[in-house]
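In the part that follows, the structures are each spelled out as structure tokens.
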Structure 1
Amino acid sequence: MRSAAFALLMLAATLSACSRAPEGQAPPVGLTIVSLNPCSDAVLAEVADPGQVLALSHYSSDPSSSSMDVDVARRFPSVSGSVEEVMALKPDVVVTGTFVAPAMADAFHRLGVRLEKVPIATSVAESKAQVTQLAALAGHPERGAMLNRRIDAALAEAAPPATSEPASAVVWQSGGIVPGRNTLIADLLRRTGFASLSAARGMGQAELLPLEVMLADPPQVILAAGNPQADEDRMLGHPALRALAHTRHERFDPSLLWCGGPTLIRSAQRLAEIRRAIS
């Protein structure tokens, strides 16, 4: 085990030593960054200089998993996350999520690379704090402040009239999975004039809401976060749900569910559009 770990570290160090900036290209100003966190990818693409972002996670280049504009993501190299390919880029900082394999964290530590962990945001406030964190990391705090002002403006634009009653809503995912309390989407629903039915029931993240419960106590709107035509998402378009006379069905792009930062702007706009449609 020790010899394997040593070999891995030596290989990563060799790749790092062999990596050079293109001839004639000025080195980037500020810390250089590799992001392995798909939610951080979109923020870094806005607050860092392009030359600082050595690579984004491969998730952001895949339309099925990206929360940002795929064309923008593909302007950057992408990495799957192995120590060897990351170290070949010689970053100053690697941005990850909360959960990092101990062996990977130890390898980066031994090689002198800083790890910056950014967890999944559970509220708009947390997301804005992460924007500030990543902008400061990139050395451009003013860009983070500007992005946060855009988020605030989008949320203000999407806010319902003060006198309106919240519309009950369920974000319905594959197999009947729903987000519940202490989730970013629950905060967004509240801010845009909805009341999360799953949160009101005390449900947590990624819990299962049985179809029978939905039929017995239906919301005013079902936000289908998936593809009702796909086999794994067939429950999204279940005939019994479609038969509910006073429930509206709206598609909600799954890419809007998990990440904050600039994604909050698109999420707020979509929710405001739906809220206006049911008013």
Structure 2
Amino acid sequence: MKVAALQMVSTPDVDQNLECARQLLEQARAAGAELAALPEYFCAMGLRDTDKLGYMEAFGSGPIQQFLAQSARELGLWIVGGTLPLQADDVQHVRNATLVFSPAGECVSRYDKIHLFRYDNGRERYDEAQVIAAGQVPVHVDITDRSGAMWRLGLSICYDLRFPELYRAHARQGCDLLLVPSAFTHTTGEAHWEVLLRARAIENQAYVLAPAQGGRHSNGRHTWGRSMLIDPWGQVLGVQEQGAGVVLADLERGRLAQVRAQLPALQHRIL
């Protein structure tokens, strides 16, 4: 199955971002992709963290979700909707959620980001818990490609990447593809992005698809980019360095089987 990671440099303007996302989705579809994944905050990167409250939608309704459903239906794509802010239990917080839409335009899965990023090096400071309410439950979802073959997807978001126990939970459920829509900072991305992605692929013997934000944003933030697809042996199959673009590569069932048979590490685990 051909899949695509879509890289963006989102702005505070939702309409502008959705227009860019649609162009990238169309580009992926024209290149033969059956599944396309958007990055974290694809719909908007506000000037302040609290701007997320203004973009917030109720689950199941709203223009951002309508955009995802319509694009999936019109393009005949499985779409992993990066993340968008959904209503939480109080008005001061949102859920940072990934939604998966089928080619029929139906929302078939939702994952709320579990691990919330906090970082302070004296120059940059981030604390997602100020505005985001954490999710609680790992989520995987089964999809089928055009041949009718099933692929099991394990969902995660950005900072989740630093917590291997989440991905091991996905491996225990037989996931073939791990999704990591992200907006890594330039500082942390330069240090850790690729090594963490490759580690998650190697240790769980699964493909990893990581669409990212990549560039300078209106709020002054510089995101690392380097959206990529990695195979179960840890080989990088495609990468987009900076700026908006599409990373395309094929998932091969035979490659998964080969890696897992030659080095049956998943069978050897004791926990």
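Where a number appears in this text, it was derived from the coordinates with a stated rule and is not lab data. A quick note: this is a predicted structure, and the numbers were derived from the prediction, not measured. Cβ atoms are built from the backbone, for glycine too; each structure is taken alone.
A few remarks follow.
- When mean count of other Cβ atoms within 10 Å over residues 79-86 is calculated for each of structures 1, 2, structure 2 gives the greatest result.
- Parent structure of the calculated result -12000, given that helix-only ellipticity at 222 nm (-39500 (n - 2.57) for each DSSP H run of 4 or more, over all residues; to 500) is the read-out and 1, 2 the choices: 1
- Calculated for structures 1, 2, Cα Rg over 2.2 N^0.38 Å is largest in 1.
- Of the structures 1, 2, the one that 27, 13, 8 was derived from, the read-out being semi-axes √(5λ) of the Cα gyration tensor in Å, for residues 127-174 alone: 2
- With distance in nm of label points 7 Å out along Cα→Cβ at positions 39 and 71 derived as 2.8, matching label from 1, 2: 1
- For 1.6 (distance in nm of label points 7 Å out along Cα→Cβ at positions 111 and 247, calculated) the corresponding structure among 1, 2: 2
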